[in-house]
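Okay, got some structures for you below.
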Structure P
Amino acid sequence: MPEISRFFGITISIRFREHPPPHFHAEYSGHLASIRIDKLILHDGSLPPRVLGMVIEWATLHRAELLENWALAQARKRPKKIKPLE
């Protein structure tokens, strides 16, 4: 699962050839969640509320890059790194 960003102890990744809808994975301190890119909502799993808020804030800033990375990963190409939340 290629890592595309990391900030405040949160790891963001996209898996190769994943099922729709387009989404990414966020991991934090043993919590794992998938976030839909189109609606920026929790798709599966869980994160602490504060962490989920930071992930959604980051994804809002980088939605176009996330969609590009989703397409790359579906084509089995390495996704690009995305700037972390500061």
Structure Q
Amino acid sequence: MAEDALRVCRRCLLLESGETDVYEEIQRHIEKIPPKDKTPAPLYQSRIDACRQCGHLVGGTCLKCGCYPEFRAAFIKNKCPDTKKKPW
């Protein structure tokens, strides 16, 4: 098996991890979030940027809670599951 096939994408979101189908499905769900519950675009981007810097992000999944950060960050009331650092 090639060495590249064994690598896990650390600090990568779904699209960066090559999980295109899952990413597109998550985007369809995000589009259905009512505006009152949805995170404004600048705040959403800030949250995603914080997730990219987090050591708990591996292969597009948050290892603290098992979520897809793109989806979790899209809800205004959600918080980062890292209870110690709370980056967002």
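What to note about this one:
- Looking across P, Q, the calculation of Cα Rg over 2.2 N^0.38 Å that yields 0.96 traces back to P.
- semi-axes √(5λ) of the Cα gyration tensor in Å, for residues 13-60 alone from the coordinates reads 17, 12, 8; which among P, Q: P
- Looking across P, Q, the calculation of distance in nm of label points 7 Å out along Cα→Cβ at positions 29 and 77 that yields 3.8 traces back to P.
- Structure responsible for 36, with relative contact order in percent (Cα under 8 Å, 6 or more apart) calculated and labels P, Q on offer: Q
- For 2.6 (distance in nm of label points 7 Å out along Cα→Cβ at positions 21 and 37, calculated) the corresponding structure among P, Q: Q
No value in this document is a laboratory result; all are computed from the given coordinates. Keep in mind that what you see is a predicted model, and the values were worked out from it rather than measured. Cβ atoms are built from the backbone, for glycine too; each structure is taken alone.
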